[in-house]
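Just below sit the structures, each encoded as structure tokens.
What follows draws every value from the coordinates through simple rules; no lab data is involved. Computed from a prediction, not measured in an experiment: that's the story for all the values here. Cβ atoms are built from the backbone, for glycine too; each structure is taken alone.
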Structure P
Amino acid sequence: MNTSSVRIGGASGFWGETALSTPQLVHHGELDFIVYDYLAEITLSIMARARAADEQAGYATDFVTTVLASNLRDIAARGIRIISNAGGVNPQAAATATRALIDQLGLSLTVAVVTGDDLIDQIDRFANATEMFTGDAFPAAERVASINAYLGAFPIAHALDQGADIVITGRCVDSAVTLGACIHHFGWQEDDFDRLAAGSIAGHLLECGPQATGGNFTDWLAIADSMHDIGYPIAEVAADGSFTISKPPGTGGVVSIGTVAEQLLYEVGDPQGYELPDVICDFSAARIDATDRDVVAVSGIRGRPPGDKYKVSATYMDGFRGGQTLLFYGEAADRKARLFAEGVLRRTRALLAQQGLADYADVLVELTGNEHHYGDFRAVDGAREVQLKIAVRHTSKSAVGMLLRETIGAALSGPPGLTGFAGTRPRPSPVIRLYSFLTEKKAVNISVSIGDNTQTIRPAQFTSVPATPISPPLPPDEDTHTTTVPLIDLAWARSGDKGDKANIGVIARRAEYLPYIWQALHPDVVADRFAHFTSRPVDRYFLPGIAALNFVLHDVLGGGGVASLRNDPQGKGYAQLLLAAPIEIPLQMARELSA
């Protein structure tokens, strides 16, 4: 083992990731560890329903049946160790299936399980909990599907210290699978806050797989020809916490300052206060420097003591939702679509009234093809081809079914140009909402099990301290000769979600552009561009290290996840909307851009 650094490959960013990632990393990555992140908040509720139907279910089964079954011989031959949160709500069942596979393959590997995150059996203890973002009371117990604390990395490191070749966890923070490997490899302690923060950010850059190597990248066109064979990210972490990000040689995509900076700002809030169970990360002064082709170095990350509480996410049932999409084309297609949707809703609401049912709790009519998502900043008027989406939410499954039935039933009485992809009618589906709150760390019992040996892990207790405020960028030099260019000419950007919030990270392509971007993108300006989605104010943060801004939009996703009726319930395309915003810059700077 190279004790001066550790090489970790990120092979999975969600449950459903491509099976091509693992063999690529195994055969070409020269790795010590491969880590897998499978869990989103809604994923746990899906797994909880699966476990309720079958006590041996409730985990990411394809981690065993596809990833390990196809690659475990090669993984073992190279001495690569595996860390995965594929255990979901049933990590013991995942471990049992993994051990059976190991026996079947005739291998000698040790499997460890980290448990303690699943708090569903303690549901009565949370009756007086308060939702950390909305202040709402805890939902009725019979509606709750899952309750999981976000655990940290030290239990994973302990499992590795005990000789585990494969570590399977339930819910931990996404970056913990990487940080756990670093803690084990270097012997980092619980008060090594700068190192813990750096290892966590390395994990944050790996946790979404190829999003750090060109996936979802603003400049996607430059790598369009190689995206089919995109490389998966590798972090090489040094003992002091500094690290590089690269990808296997000969693979597609790109590792650059832009791709890594975009992922750094993906799904985060305050860059000075990125709170994790083991450390509070401050990456506002982080630097990203290109050191070779497809290699960037990341440094300057700082850490502070974590608080004494774990974040807990519960998911609960909140009625049903359903929707239908249809295509309209011809002159004034968007007007036809809206007229049709209004007629369907009037019909269906009349049926609801006849049956004594309440009106829909939420209704969405969304058009694709007329720049609906741009709101008042759309450029298309009178589109000749649009896709209509009409969706509703209701406590009654039958009420949602009425809408789905009438949307098709009204087709013959609608305007001309209506069509669609033939198939069975959609059915109502459950609405699963996220409920986040805090619980005392000391009340969560964490265990690491290897075979019949189970040990209890107690996290250290610290008192968190505030960050030092950052001064805003200096104003740009005054220039009477100016023009406007779209933000995309000056910056990269990426957006993501956390519950019903979205963030948009904006990174200046050159540091000298940042003052003009800061001046143009006042929080009120950004709020105006998303006023058709929310009326809440926007928070703005500054990252001087990489000349970037981060915007946080509140209550902007229609509930988020599967609670939302929208086409983009996770804000994945919001950065694309902001990149069209005009930025006033000196005329000479604009000439240099076009040169």
Structure Q
Amino acid sequence: MQNQVRSKCHRFVVSVVLIAIVTAASAGIANAASYLATGHWDFDQGDLRATLGTDLQYGDAPGETAMRDHTSFGTTTSFGIPDIGGQPAKVMKYTRDENPPTPIGPRGYLCHHGMAPNGGGTNVNQFTMIVDFMIPDLHQGDNYNTVVKWEAVDDWSVDGSISIRANDIGGPNTGGIGISGQYTGDGTTWIIGGQWQRLVVAVDMVADPGTITYYLDGVRFGQMTGGDRWGFDRRHAIPPVIRMYGDGEADNEVNTVYVNSLQFREGTMTAEQALALGAATASGIPIPPNPVKGHWDFDQGDLRATLGTDLQYGDAPGETAMRDHTSFGTTTSFGIPDIGGQPAKVMKYIRDENPPTPIGPRGYLCRHGIAPNGGGTNVNQFTMLVDFMIPDLHQGDNYNTVVKWEAVDDWTVDGSISIRANDLGGPNTGGIGISGQYTGDGNTYIIGGQWQRLAVAVDMVADPGTITYYLDGVRFGQMTSGDRWGFDRRHAIPPVVRMYGDGEADNEVNTVYVNSLQFRDGTMTDDQVLALGAATAAGIPIPLSSNSPQPTPQPTLAYSRTGTTVTITWNSTVTDYNLEGTANLSAAIWAPVPNVTNNSVTIASGAGNQFFRLKKP
């Protein structure tokens, strides 16, 4: 299918309306985990291209070049400024414009941060912005240094969103960061003019009250819990595109600044995470790896992996029991409930009443892809997620083994995590755990015949070690002890585990449908699991990060009107699209628009309608 973007330009009362984006690029699905970077820029190529995500763009209006003219690229050496941590670095420089476009002011750099709306709103309510920067003189202009404008980004009557004020609280040429008159912080740290610093702005507008917490070189500067237009989905819940170093109110509050690295992360960073990032470095802000190491969704009707290594049938040579009891189809073809009201492709294991003896079901061999961690020889901190449905929890002896990750080839050793049909929540319900601990917190249950998302978050580095269980984002319970408990022992897993495999020859694997399986490096938190929510037909989200396929930038048509002419533009970073026009959509005859230069064209307005589209040959 050819990629097309259509827009309408009404030639009398001029307007541009985005009608459709016919083909979207393939990309991972993002969630609200605070370790996930969605956009990163380090300026190592001497321009605005992205290291991760979408290239920055000069915010200049058509016909203007102010931001471009005041931007340059070089090194700390070529600019004659301090190195970063004793090392030279490639940096971008914005030089203060003493005569910016009037009555606007500096238009900044357009930044597609790459985050999806979160927190239940239409904007991004939980996110973190990180920037390694240096401002030589905080007192330029009126002593305010705008960092970002993320509210009403094209309304120049609205002020910038986060700013540095030169108030000399730590001595000459020092300042505080904030907005709405709050620039004093905790009194322990401050912006220092002429010095490289790493700024973290961690925003949570889902909390009540919403919070913005600032950190400088890992040290907390202060926290805001109120301000102008404060709260959920308002001033500090950001749209898809923002303006770095852009400012409103025509007071020119963007001063000379050097930037070495800029990054946006989904979720609100904690104090511990900001501390771990530390101070600015010549190499820039670290890009965290994708925490997902293995993912399987069975959409191909077999055991191949979506991410990582294909599952394998655990059958011994000469056996076919697991293979024979496995089938693939859809919720419709199997005659089972859809997931969230939507049909889905799933795998089915049907209970084997006569498994190999004296073994039992050998399960599916799963190479989860997580390296040993926590200082041990096994994986001590990890999370297993599975979207599943068990029709009848009471098959066999009422136990339903999920995984065997201890002594995977020793069949005298039992499964590691199991569901017990104890009917605590009513008929055909159960608890999940091991070592006799299946009651949980008493407020949620495994429900037979219902799709649920199970998260098993393991931390065997903690003392005592913990296993925390969640169902559809709700915490079921936590274990802090059990058989062979602790660091590098029963629940610190080897490179290969057996999903739906069981030991002790008691055949505790029952009929189960699986839509999605995933392993993540690290122990997920309550908030992270809550953000994942319940089982969906689309499966468990795979976060988008530096290790994931990156989306192709989508063309976005924009326009501006001057008198009797209209200028149509689209992303300068998008190539290979042709602009076409027609006067009638119902019987459209599309024709190339002449005189297009650098993704821009100016046309004369007149009577009637004109429709435009971008088409990729």
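Can you say which of P, Q returns -7500 when helix-only ellipticity at 222 nm (-39500 (n - 2.57) for each DSSP H run of 4 or more, over all residues; to 500) is computed? Answer by label: P. Work out the source of 17 here, i.e. which of P, Q gives that when relative contact order in percent (Cα under 8 Å, 6 or more apart) is computed. It traces back to Q. Could you tell me which structure in P, Q was used to calculate FRET efficiency 1/(1 + (r/R0)^6) of positions 167 and 255 (r between Cβ atoms, R0 = 25 Å, to 0.05) as 0.95? Going label by label, the one that fits is Q.
Upon calculation of distance in nm of label points 7 Å out along Cα→Cβ at positions 47 and 359 from the atomic coordinates, which of the structures P, Q produces 5.8? For distance in nm of label points 7 Å out along Cα→Cβ at positions 47 and 359, the value 5.8 is produced by structure Q.
Taking distance in nm of label points 7 Å out along Cα→Cβ at positions 159 and 215 as the criterion, the top structure among P, Q is Q, with the largest value. Computed over structures P, Q, distance in nm of label points 7 Å out along Cα→Cβ at positions 143 and 519 reaches its largest value in Q.
Using the calculated result 25.0, 75 for Rg and Dmax of the Cα atoms in Å, pick out the matching structure from P, Q. This figure was derived from P. Among P, Q, considering only mean count of other Cβ atoms within 10 Å over residues 391-398, which has the greatest calculated value? For this comparison of mean count of other Cβ atoms within 10 Å over residues 391-398, the top structure is P.
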